[in-house]
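Please go over the structures that come below.
Laboratory data are not the source of any read-out in this text; all were calculated from the coordinates shown. In this text, all values refer to a predicted model and were calculated from it rather than measured experimentally. Cβ atoms are built from the backbone, for glycine too; each structure is taken alone.
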Structure 1
Amino acid sequence: MTGHPLHRICDVVFNGAISDEQAIEVAKILLEFGADIDGYKLSGDKNTPLIAAASLHAEKLGIFYIEQGADIYYADHDGATALHWAAFCGRDQLVAALIAAGANIDQEDTTFNSTPVGWAVHTLTSGDTGNRYHQMGCIKLLLKAGADQSKLAADTLTYLKEAAKSDTELQSLLKP
């Protein structure tokens, strides 16, 4: 089975062939003609269009998918949700939209046993410059929303406490 058309739009945004705004227009047409907002999620190893948008930097398209009723709780084969991927890729507007829609901010994936905060910190500490964007903004949004800091790995907390030394807002969000 090939990728779902609403997922493929995200690929095209990621490749820079069209903008998020253009992608939304294409998605509107596909949805009007019956495309499933959640794609092929029931086929096992397929990601939903929302997870694709989050992981392929199609932030505005991801927000559009949420507005259209996309499943914000769906977890991929590694247990990661759109919120994990949006935090990993530093898409703070999408993280904010997912939080507002009620996404589970403390869900741990099944591969790394890490929450979305942990995924954002991983990008900052891994040298992954291709995905570096607004991870610190995502972390702050998640902490403001009440992310459970007791679920964070020791190295994640150490990194955040070190970063908080020069960031008073982050410092105010971390538990002593």
Structure 2
Amino acid sequence: AIAEAKPGGDAVEWVAADASATGLPDASFDTAVSNMGIIFVEPAAMVAEVARLLKPAGTLGFSTWVKAGDNPFFTPVVEVLGQPEPGPYSPDQWGVPELIHERLDPDFADVAIDSGTLTWRFGSVDDAVRFVTDESPMHVTTLTYLDDETRSRLIAAFTAAFTAHESSDGTVAFDAPYAVITARRR
């Protein structure tokens, strides 16, 4: 609604598509941007599709989480459900510079990886738990598929993980490393 109120804002067409096979025309975009999204798509097909969609010298930019040892959003999942089955790819791999270059260099130049840290802040442990149970799409989806007993155990594990990051004033804060990757289509 906000974009539509701006001059030219009604000219934007939103299309929902698989990032590995959009069906959109070749070389039809100057820029492709994703915020923590395309990292979940099979990498070879996704990179090929983005390369196909971008005009020569077009820009790719996306963000990815970088695996950290202590991650209150992930550690409880592993504690309760176990390690994920190894697969051919993982979103965490986009945080590994060598793999980023291996995947992007054939079709992209000027690959740049800018690292940073996001400090997650919540007003309380309850607020942090509410985020994973009601707002975070990945966590909400996971919780939906669990039986009541396992769901309760996972919520208790999240509560314990967030409590470990609770300050004396009751707030919760912890760091999460990320990277922003940019590249230019060859």
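Among candidates 1, 2, the computation of mean projected area of the Cα convex hull in nm², for residues 33-120 alone that gave 6.6 used structure 2.
Computing relative contact order in percent (Cα under 8 Å, 6 or more apart) across structures 1, 2 gives 30 for structure 2. When distance in nm of label points 7 Å out along Cα→Cβ at positions 25 and 113 is calculated for each of structures 1, 2, structure 1 gives the greatest result. Suppose you compute helix-only ellipticity at 222 nm (-39500 (n - 2.57) for each DSSP H run of 4 or more, over all residues; to 500) for every structure in 1, 2: which one lands on -9000? Source structure for this number: 2.
With semi-axes √(5λ) of the Cα gyration tensor in Å coming out at 34, 20, 17, pick the structure among 1, 2 it was computed from. Answer by label: 2.
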